[in-house]
Structures are given as structure tokens and as C-alpha cells.
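What follows are several structures.
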Structure 1
Amino acid sequence: MNRFTMQGYRTERALAVGPDGRLFDARLRRVIGEKLGEAADLDLHEALAALRTADHALRVLTDRWTERHGLNDGRLRLLFVLGGSEQTLGQLAVALEVSPRNVTGLVDMLERDGLAERLPDEHDRRAVRARLTDRGRERLRLVTEEITVARRTLAGRFTTDELGQLRHLCLKLLQSVDDAQGGTG
């Protein structure tokens, strides 16, 4: 079984520990200072840049991992949603927050690979339902096992308290994004 690894994805980072005992990226700090000047709100710029860098690294890692399984992010998410039960394509579009056309393409790809199948809706002749095949359920089981290992690997340097703080801070940032967009968060 393929296990989660970060092989093939290494970048040079200039991580250092500051006097406060916290990590920082020395190269990034230098660039921010050069671009924005010494008076820049360093904590703000560094925190958001670190978040963006971590997000990018996670996306690249995830993309490479899903590609090994013949999937992409959309197909993987669809596997998880269909893992619970069969659903109409409209329900899938809502659950995945994509257009009906997009979900049709995702179901097409899973169907092509023998992981999902379409069937008529017993209650609405116009609707089409999708469900995982036995092969799809097995793929989902294997992927779920690997994701569990991957998440534990990624969280290996964190304490339980730090994971709680990370979740809280990410969701707090999400509230700020909603506020910036005029939402009620």
C-alpha cells in the first residue's frame, strides 16, 4: 500500500527560531523588510505569508498524492460525499459547492474509472442518482486509511493544545474573511 510521504517535495526554507521561541522564515522576513521597510507590521505580513506558504505546500502535496490514486481534489471529495449514500447529481452539486455541470464531469470521471455508477431516481424521472460501486467503496476505504496516516504525519510536531489553537485561529481567520466580504460571520 502506498503510504503518505513527502518524498519529491522539498523546498529550501530558511526557518529559524526567534527570541520568543517561535519559528519564522528568515528569508521571508528579509524580503518583507526590503519590500515594505522596517516600519512594516512584520507580525501581520509574516503570519499571512506563512499561512499562504503552508497552504501552497499542502496543496502541492495533496495534488501529488491524489494523482498517485488517479484522482484529483474534486473526485476525491466526491468519493467522500458518495461514501455516505447515493444522491442526486443536484444534491452532489450542493454538497460539493460546484455547478451541476461540474458535478456531471466529476461523476463521468468516477464512472469511467469504475468507481461510481449512475441510476435513475425512483421518485423523479428527470433526476439522476449516483452511488459508489464496490470498487469505489474499496478505493474510498484505502484512501481514507492513507489520509489518516497523512494527517497524523502532518500533525506530528503539534501538541493537542496546538492543534486546537490552529483550528481556532484558522476559523477565526475565516470569520475575518467573511467580515472583509461583508458577511455576518
Structure 2
Amino acid sequence: MHFAPDTEDTLNFMIDLVNTLPGASRSGADELSEPAQLTTVLNRHGYSGRFDRDEKELAEVVEARALLRRVWSLDAENAVPLVNQMFADANTLLYLTRHDQFDWHLHATEGDAPLVERVVGEAAIALADVIRSQEWSRLRECAADDCDGVLADLSRNGSKRFCSVRCGNRMNMIAFRERQSG
């Protein structure tokens, strides 16, 4: 499945953000507990615009992270009202732009809007694309028993089950050991 490049970029950002939660993160701890960690995630995804880099901004994004995690637990029908609310909360005003290394893509708000509005607005655009494409089933929770991570299956055959190679390898090793012991 292929979405527009900005939709895929935003889905990957949302996954990276949600997977900083305890139970989903590599360390098992909250990997978004200080502004510097947020800056790292934003830089990894080429986020531009206004950054306050303070505790207030971090708290707002952490709250948005919880909202985005909740989206992954819903079906498409139940996600629609939440996505519409995200558009409203972000004061969304769509516009086309290109900047830095990115070709034409949509932005939800002006670059000087608070970070949380930009994150939530752009997430709403991506989620609306997934819903409109009738591909909601590609947004999944990790199939590993001990992981709360999320993923977007962008593969052709739609068979991705784990949020990371680490989770897939761990579950495959558990299954292998169970077969060997039986």
C-alpha cells in the first residue's frame, strides 16, 4: 500500500512518537520525558517551524502522544469523530508547501503555530488519508505479547505484524523454543 509521501512520513512520525511510551519503547521507559528527547524525535523526522523546547511544549506533546496511541485502538468508524476533533483542536488550515528536502506536501497549520497544533493537525491529515483510502486495517498494534507498540503496515501484502525487528525476532525465538521443547 502506498500513500502520499507526506502521509507516510507523518504515519512514521506518529509511530515513532507513540512508541516512546513505556511498554513500547526500546528501553521500556518513557523515552519522551524531557525536552531534549522530544527534540531528537522531531529532528529525526525533519520537523520544521516553531519549537519552544520547554516543559510546557513537552507536556502538550505527551498529551497528544496519548491521543495518538488511543487512535490505534479504534476501528475506522470510531476514529472518524476523533480525527474530526483533532482537525478542530489544531485550528487546521490546510495549505500546500515545499521546503528543505521535501517536495510538495500539506501542512495543517502555519509554521509559527504551537508544536502540538502542528503535530495533531498533520496527524489528522494522515489519518484522514488512511480512512479515505479504506486502509485503516493497516494501522495495527504490535503482535508481540509483551509490547504496546504500534505500526503502520505499508507493505504490499499487508503482512507486517510487529512494530520492530526486535519484537519479531523475540517472538520468533519464543515460538522456536516452544516447538523445540514440545
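Taking relative contact order in percent (Cα under 8 Å, 6 or more apart) from the coordinates of each of 1, 2, which one would give 16? Considering all the candidates, the number was obtained from 1. Give the label, chosen from 1, 2, of the structure having the highest value of distance in nm of label points 7 Å out along Cα→Cβ at positions 32 and 104. Evaluating distance in nm of label points 7 Å out along Cα→Cβ at positions 32 and 104 on every structure, the highest lands on 1. Figure out for me which of the structures 1, 2 the number -20500 belongs to, where helix-only ellipticity at 222 nm (-39500 (n - 2.57) for each DSSP H run of 4 or more, over all residues; to 500) was derived from the coordinates. Derived from 1, not from the others. Could you tell me which structure in 1, 2 was used to calculate P(r) over Cα pairs in 5 Å bins from 0, in percent as 1, 8, 16, 20, 19, 16, 10, 4, 2, 1, 1, 0, 0? This figure was derived from 2. Looking at volume of the Cα convex hull per residue in Å³, for residues 72-143 alone over structures 1, 2, structure 2 comes out largest. Which structure, out of 1, 2, was FRET efficiency 1/(1 + (r/R0)^6) of positions 88 and 152 (r between Cβ atoms, R0 = 30 Å, to 0.05) calculated from, if the result is 0.30? Working through the options, I get structure 1. Looking at distance in nm of label points 7 Å out along Cα→Cβ at positions 80 and 136 over structures 1, 2, structure 1 comes out largest. Compute mean count of other Cβ atoms within 10 Å over residues 112-119 for each of 1, 2 and report the one that scores greatest. By mean count of other Cβ atoms within 10 Å over residues 112-119, the leading structure of 1, 2 is 2.
No value in this document is a laboratory result; all are computed from the given coordinates. Owing to the predicted nature of the structure, the values given are computational and were not obtained by experimental measurement. Cβ atoms are built from the backbone, for glycine too; each structure is taken alone.
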